[in-house]
1. If we compute mean projected area of the Cα convex hull in nm², for residues 56-215 alone for structures 1, 2, 3, which one ends up with the highest value?
2. Say we calculate mean count of other Cβ atoms within 10 Å over residues 64-71 for every structure; which of 1, 2, 3 gives the highest result?
3. From which structure (1, 2, 3) was helix-only ellipticity at 222 nm (-39500 (n - 2.57) for each DSSP H run of 4 or more, over all residues; to 500) calculated, if the value obtained is -2000?
4. If relative contact order in percent (Cα under 8 Å, 6 or more apart) comes out at 14 when worked out from the coordinates, which of 1, 2, 3 was used?
5. Here semi-axes √(5λ) of the Cα gyration tensor in Å, for residues 232-287 alone has been calculated and equals 24, 16, 7, so which of 1, 2, 3 was it run on?
Structure 1
Amino acid sequence: MRTDLRAARAMLLALVFSLDPALAQFRPALPGYRYEFPRDYFNHPDYQTEWWYYTGNLQSAEGHKFGFELTFFRQGLSRDPEGTSAWDLADVYLAHFAVSDLSDQKFFHAERSNRAGPGLAGANGELQKVWNGNWSVVWAKGTEHLVALADSHALALSLEPQKPPVIHGENGVSQKSAGAGRASHYLSETRLTASGRLGFGGREYAVSGLAWMDHEFFTHQLGAEQVGWDWFSIQLNDNSELMLFRLRRKDGSIDPFSAGTFVDASGKIVHLRAADFELAPASDTWVSRATHARYPIRWQIRIPALRLTLEASTQLPSQELVATSNAVPSYWEGAILLQGKKNSSDIAGSGYLEMTGYDHPVSI
């Protein structure tokens with residue numbers, strides 16, 4: 001009898017694994033997660049997918065304006081306890097580096113992928129480091145140091161947090177679709193003062209400005225009916241910040257799991273549900289020659305409870321990161337400007353906009 005039960009259990013596990021390997025190997029993001037820092041800045045190998053997103057708006061002393069993106073991804077493939085070699089392929093590490101020359105209307109991006117290997121890529125709390133080759137972010141005495149080099153483009157920034165980390169969502173999870181575990185653990189550093197050097201096209205600039213960091217780790221997120229998202233990070237000149245995302249469905253509707261977070265000047269957090277805000281594209285679009293995707297590049301934002309209305313626009317329409325492999329989809333991510341009203345007073349700011357699923361549906 002016991003042998004039969006073991007055989008039945010083995011068959012069930014094999015079936016579950018064949019339908020969705022992540023269910024058998026990785027943890028879902030569930031309510032009640034207790035965040036700890038600095039631990040949660042780094043690797044969470046029990047979850048299948050993890051990313052670290054740095055974006056920001058910079059300016060030289062002469063007034064030359066730039067946007068930048070440096071992002072690191074970890075995708076878990078296996079949690080085989082018998083793997084012993086440094087070359088065992090447990091995770092794939094991807095990274096994107098992009099610079100938007102807003103003044104001269106030029107855009108550069110590069111990507112790379114690695115296995116962990118003997119120190120090729122990784123995220124390590126003991127080392128206080130996330131890296132992929134010679135692209136890295138290192139934490140040291142409360143400062144985050146970003147370094148990236150590709151072709152004639154380079155970035156070396158020091159980032160100083162001005163507010164504590166923000167936890168998005170409710171009860172420790174940012175729910176993305178219906179069902180337990182269809183969520184992420186999601187934190188941000190919403191106001192990082194940035195200073196350092198930026199190289200673009202053979203010229204080097206001393207730059208300063210504001211940056212934003214997103215870190216998410218999860219195993220499931222989107223449902224089958226969801227095709228992509230539009231995500232905003234916004235830093236306003238009254239020292240407040242705003243994160244918004246809307247999830248798009250196959251039928252053209254907006255998913256009710258769309259959400260956001262408002263952070264006031266003192267750091268107080270207000271969770272925003274889909275019914276709390278309006279996020280709508282205007283008629284301005286940019287069409288990619290590479291992917292033929294049509295991206296809306298002007299948006300209207302309204303949050304009645306905050307008495308806040310904003311218009312988002314970009315100085316550089318062509319900020320699409322065209323994927324060279326199927327591992328990560330093509331997407332538009334670029335610097336934006338904000339103008340609007342808050343409590344009947346003028347307000348302005350800058351930020352970043354990410355749009356996915358416009359060339360083909362995204363599934364993660």
Structure 2
Amino acid sequence: MGDPTPKELVGEAGLDAEMAAGVLPGLTAAMDALAQEGGLSQTGRERALAQFRDNLSRLSAIAADRKAHPEIADVAIERPVFILGLPRCGTSILHALIGADPQIRTPLQWEVAAPSPPPEAATFDTDPRADGFDAYVRENFTGAWADVLKAHPIGARIPQECGMMLETAFQGINPTMLFRLPAYYDWYRKADTRFGYRVHKMWLQHLAWKNPRKRWVLKVQEHAHHLPELLDTYPDALLVQPHRDPVTVMASISRLIEVIRCVAFDRIDRNELGQELLHLWHDGQAAALSWRQSNPQVQVLDLAFRDLISDPVATVRKVYEHADIAFSEETEEAVERWWREHPADKHGQHRYELADYGLTREQVESVYSDYISAYEAYL
């Protein structure tokens with residue numbers, strides 16, 4: 001028996017006609033790419049289909065709750081802060097530092113994984129879905145996959161990236177990260193992703209309905225690919241972009257994606273992976289740089305990774321000033337506490353070398369010459 005069709009998957013999820021119409025272009029592109037991907041193991045193919053079903057199920061859940069409670073659509077999302085940037089340049093650290101502030105709302109990993117019913121403030125810290133998520137992590141992030149924890153924070157009460165919400169609309173980059181799927185990536189780069197950001201806003205309204213804060217702070221690197229669509233949905237958004245030497249970035253992200261994919265592929269060609277990621281992440285930075293040059297009236301706060309690591313409190317303060325958020329004593333204490341409790345090597349050292357992926361400093365600097373020239377002061 002072959003794989004189900006995109007329409008069959010949408011039918012299984014019970015999406016209404018409007019949601020189905022929005023999802024189908026990206027889902028079709030992902031399914032077509034999956035059919036072309038010869039490197040996946042059988043386990044990898046099964047994991048991909050399970051992931052696609054999970055995406056549709058989570059979207060169906062928030063759509064059903066929204067239909068049952070139309071007032072969710074009236075929740076205001078005002079002046080959200082989006083953290084952009086290359087992977088491995090401190091975006092997750094910055095997101096978590098700010099998320100430690102009680103006045104700030106970040107989407108947490110447990111609630112994005114299991115969003116229905118909508119989380120409530122009164123039970124947010126004790127919701128059993130959080131313990132269920134941590135149990136899932138303990139059970140699954142073992143063996144070769146345990147190395148993921150050395151490089152990327154995973155846990156119920158850790159802020160989640162926007163990618164896990166965008167992928168429910170099949171207008172995000174996660175399928176490419178997990179299962180390669182170059183044909184889907186080509187589709188994603190050229191797609192109009194306004195439906196994806198409409199779904200993203202549905203998620204924020206859903207999560208904030210019974211558990212609001214003063215401001216949302218969000219992050220994922222792929223926003224760089226589609227800033228016009230992001231700002232079409234959130235015209236009052238504030239943008240923050242940390243920077244780091246792309247040579248270090250490419251070595252680190254190549255190792256992380258190799259580990260993430262190891263459960264779906266029998267063999268990974270490291271040189272091929274290095275070339276894939278070298279250009280994929282540059283595509284996003286080139287798109288963002290072009291957009292920024294064409295829209296100088298939009299102020300973006302640029303930050304240096306080295307400054308974030310050397311003085312996290314001062315760096316968070318800069319973000320708050322940029323976004324007009326009050327930086328209180330409570331904020332400072334929360335940031336300092338998070339920094340003390342989360343050392344970089346909490347789960348062991350994340351080790352990598354650029355040469356492991358067939359790359360040289362000269363290659364990376366050549367491809368990223370435009371990025372290096374534009375942001376040299378922050379590298």
Structure 3
Amino acid sequence: MVFERKTKGFINIDPIQTGGRLTEDAKMALLEWGDGYSICDFCQGRLEEIRNPPIHDFIHEELPKFLGCDVARITHGARESKFIVMHSLAKRDAWVVLDGNAHYTSYLAAERAGLNIAEVPNTGYPDFKIEADRYAEVLEETKKRGEVVLAVVTYPDGNYGNLPDVKRIAKICSDYDVPLLVNAAYAVGRMPIKLSGIKADFIVGSGHKSMASTGPIGVLGMKEEWADVVLKRSQKYKNKEVELLGCSVRGVAIMTLMASFPHVKERVKKWDEEVKKARYFASNMEELEIKQLGDKPHNHDLMFFHAENLYDISKRAKKGRYFLYYELKKRRIHGIKPGLTRYFKLSTYGLNWGELDYVINAFREIIEKYKSD
């Protein structure tokens with residue numbers, strides 16, 4: 001039985017999917033390496049030591065260079081990368097400082113690692129900014145309550161697409177002698193970013209969100225000084241890294257990640273064009289009285305909108321709050337969750353200018369249609 005996507009061939013504006021669409025090379029790798037743990041046939045005990053296919057060179061050379069880090073590993077996703085770091089640094093009654101825009105998995109990872117959580121609040125509606133200097137305030141107060149073993153900043157966050165002053169935050173954390181993890185699940189693979197430029201301690205990325213790979217798969221980069229702690233070996237199985245449970249991604253996800261990697265390295269060089277497209281889209285949406293929240297001017301393809309006019313339509317439309325989903329579906333546009341009209345997020349990543357205009361005109365048509373009802 002073949003399960004075919006009903007949205008096949010649609011314009012996709014789903015933030016989770018736009019940066020993860022497979023390249024043609026990745027599609028070929030998917031077919032070639034799709035059988036179970038296909039790469040295990042070539043493993044002699046350590047995933048990152050497999051030389052054919054060239055996983056060793058990818059993990060030890062290409063990926064660290066791309067991330068601007070000393071040591072890199074492949075994980076089962078950004079959430080696993082965060083947990084690995086938190087769990088390896090965790091101490092009894094210790095704390096982690098998270099930004100108020102952190103993904104829910106940052107909280108879950110901290111809870112699972114047994115850490116107390118302190119939060120750097122955002123500025124609230126309509127900007128929801130994370131102000132760098134608030135890290136100093138929260139670190140100062142939290143250190144009075146116990147040891148702070150890690151701070152996390154989300155860059156950008158998965159709701160508003162805001163890009164906080166990550167270099168300033170890294171400097172503040174360094175001043176307080178607290179390592180900083182940058183959750184760059186929507187940055188690594190979309191835009192230029194390097195751990196060495198930020199001067200943080202850890203960087204986390206997502207292959208299936210932003211690196212044109214099947215999933216789930218994540219990347220984790222770190223400074224050399226943390227490798228012995230985060231990647232400590234098992235006492236019994238000397239070649240196995242405890243936090244990674246010996247091996248991580250053992251199949252097609254890593255092969256599609258590697259297959260897409262040359263394309264990903266090239267596309268981040270075109271990030272300025274993606275920002276232009278996002279700003280163009282947001283400007284046209286605001287002309288339709290659909291307000292873009294978060295950073296302005298916006299600096300990322302992920303955007304969050306407040307559409308009071310669409311919400312008003314949902315109160316009288318036949319399909320109620322699902323009307324927008326079905327109207328977009330009629331126009332072969334996919335990505336806004338069913339039932340959302342007043343607040344929703346989307347991404348313009350990878351769309352061409354004609355597709356952008358098509359989506360903008362679709363919103364215009366929908367609004368005009370219900371004005372006359």
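Only the coordinates and a few stated rules stand behind these numbers; no lab work does. All of these numbers come straight from a predicted model, not from anything done at the bench. Cβ atoms are built from the backbone, for glycine too; each structure is taken alone.
1. 1
2. Greatest value across 1, 2, 3: structure 1.
3. It was calculated from structure 1.
4. Computing relative contact order in percent (Cα under 8 Å, 6 or more apart) on every structure in 1, 2, 3 gives 14 only for 1.
5. Label of the originating structure: 1.
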